[in-house]
Structure I
């Protein structure tokens, strides 16, 4: 008998039942407990050691606890979640369930949307151990800062959506799940190569690497939300799901699907290039670790002429990475029109050390210039005030982040994440599969 439920609701229920009997999803759930547990216990141990030392006054739970703990979610999204997504789409093709979906008269986009919603719900359930770690930290006496935690969760959910879009797209393009898994892994490794190439070559490649999933998650884990990153990620998610919808249409010729996929790729590429021009960004971290002090930022925004910085450091020179992390990344947030030119004859700079001018950082503003070799945030700001001919602002000590040191042990975490969680999930898997199989 045909179902009396709306087709979309029927499909959601069908996909949910298939997720509940999916071995790959239960494996993901079981693995998340130990992964999060090991990360959380190690982070708490390190945090306690630093808190008991001399550096505890600047400790941020976001960097010391939540970044390392939620890295388990990033690892699971890369190596485990794709198999769940591939299994959901490829399994329908192999079992013949896709033909039953066609009988409901739904468009491919609605079918893909239903599968994606169920996969996202499955991922949110898989993140439960990380949320339990939040509760444990609070019970230990730790502090929580809602804005930075919201940014952290949003980043990992966005990363999961990228994985789901990639997994469903590769599953629709290939005939066998193993081929889709290999293709997904190849794309993931390709993003890692892009990150490495960007670090070596700089320039365009460095900027392109900043939009890879790993770089995107790293930004959110530091409480930094860039509108361009969000738009690029959502564009790639939409493109991946749309490509899936194009390719799962049975009965449509290969030539037509290929032409539509090519048009979709061109449209997505144009949307990505438009998205990277968005400049708004927000530092949601409690420590404001991605920003200069507010007084300095207000002073920087008063600069009416474009600032250009010429950096004579090779891509592999550690001073260049320090300069980028400590100062230039923060400066770009305040001055979107900032121009930074890197000058180097080699990638390592090993044979340039004795060359006159190597290691210099030159600042140009309104016909004036100055030079420095200091790569710290304080040194860069001092050079900017000098070349601009203005007095540095006074910093209010009351606004300085004092940190949240806490020397505690992760009591009960090992038993909870490595014993109670896996056993509970395994028992739940046996009960659920017995009911639906």
Structure II
């Protein structure tokens, strides 16, 4: 995977725009910053009109009214503006793939079906042009991971600004990614499930031997990576959409005694009561989409968040998975609102609910003292298509709001200016 990163770096030189300013990562926060006068949407309580958010050393120091500011504070006037926590992209290949037509720029899977030791953060490519596009669109954290095989590897929560993958890693690993087999092909299904169960059996035997023998036990990096899962310290993130897949995955997780997060979940509403009873959260992806069966209503995908909300199932909205589609995260949440989900719930589904499901809610997801200063300033509700995100802070760093999309917009706007249009 590291060799492919080098190749991606070399190729990126050839695919950079011939003109324009490249996105430059921001330096660490140097002085206190106060966002003063705007409407602060904490998402942990009521919105604060005319509020102040004080950022110190990359953390939120205080939130509220009439906050005393330290000497040397940089004051940013946010009157008439809105302040939100940055968004969380819960499932993506951001940083692992660049150009679909150029295979060497995609580092999504390894040889073989069982690869629990693959670490997404180590393959994350900070120079990807997709990352700043996501950042300026309000995404502060992207959960990226491999996609191939049965056990793909370990996912990671990555910041969308930084010089190196080490600097950009918020938390890793987050969970073990598993692709549930297609239930329609019985032979392929049974073979895949045998490989999956054999892997977990081998990992359990290894764990017992490792604990008994300690340092005398030869290290197997595959089964070593699975020990936190078997000890319920990490969840399995099961990619499953069809009803039979979801039901089988729930039964398997219970038998294996592992924590499960359902990713995808197209048919989750059919088993909402079971999901709630088993306390299995759902990361919905996508919301915008057509029904998969002729007899389903046109709103089947769009109304799923509302159905899970009404059933009391913990859920988040995770976008659509592709690196290029990262910018549409808020559009998926907005579409759920159009089909009945309360707007506040939709915002929480791409912020605090995602953080809670992923186990990063002590750092991100709301605007509260002690959390990371990952915040965005907007001129309206981020779920509105017309809303502009004016500035993003990631851990207190005021990021460069330049990206390829904005450069091209300015370029062709200038074309029309020159033509007198």
Checklist entry - Out of I, II, which one gives 5.5 for distance in nm of label points 7 Å out along Cα→Cβ at positions 80 and 184 as computed from the coordinates? => result II
Next on the checklist: As an exercise: mean count of other Cβ atoms within 10 Å over residues 32-39, calculated from one structure in I, II, equals 23.0. Which structure is it?
Outcome noted: I
Item to check | For 2.3 (distance in nm of label points 7 Å out along Cα→Cβ at positions 144 and 264, calculated) the corresponding structure among I, II | outcome: II
Checklist entry - relative contact order in percent (Cα under 8 Å, 6 or more apart) was computed and gave 23; which structure, I, II, did it come from? => result I
Checklist entry - Looking at structures I, II, which one was semi-axes √(5λ) of the Cα gyration tensor in Å calculated from, given that it came out as 36, 25, 23? => result II
Checklist entry - I, II: which one has distance in nm of label points 7 Å out along Cα→Cβ at positions 336 and 352, as calculated, at 3.1? => result I
Checklist entry - A value of -20000 was derived for helix-only ellipticity at 222 nm (-39500 (n - 2.57) for each DSSP H run of 4 or more, over all residues; to 500); which structure in I, II was it taken from? => result I
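Laboratory data are not the source of any read-out in this text; all were calculated from the coordinates shown. Remember, it's a predicted structure, so these values are computed and weren't measured experimentally. Cβ atoms are built from the backbone, for glycine too; each structure is taken alone.
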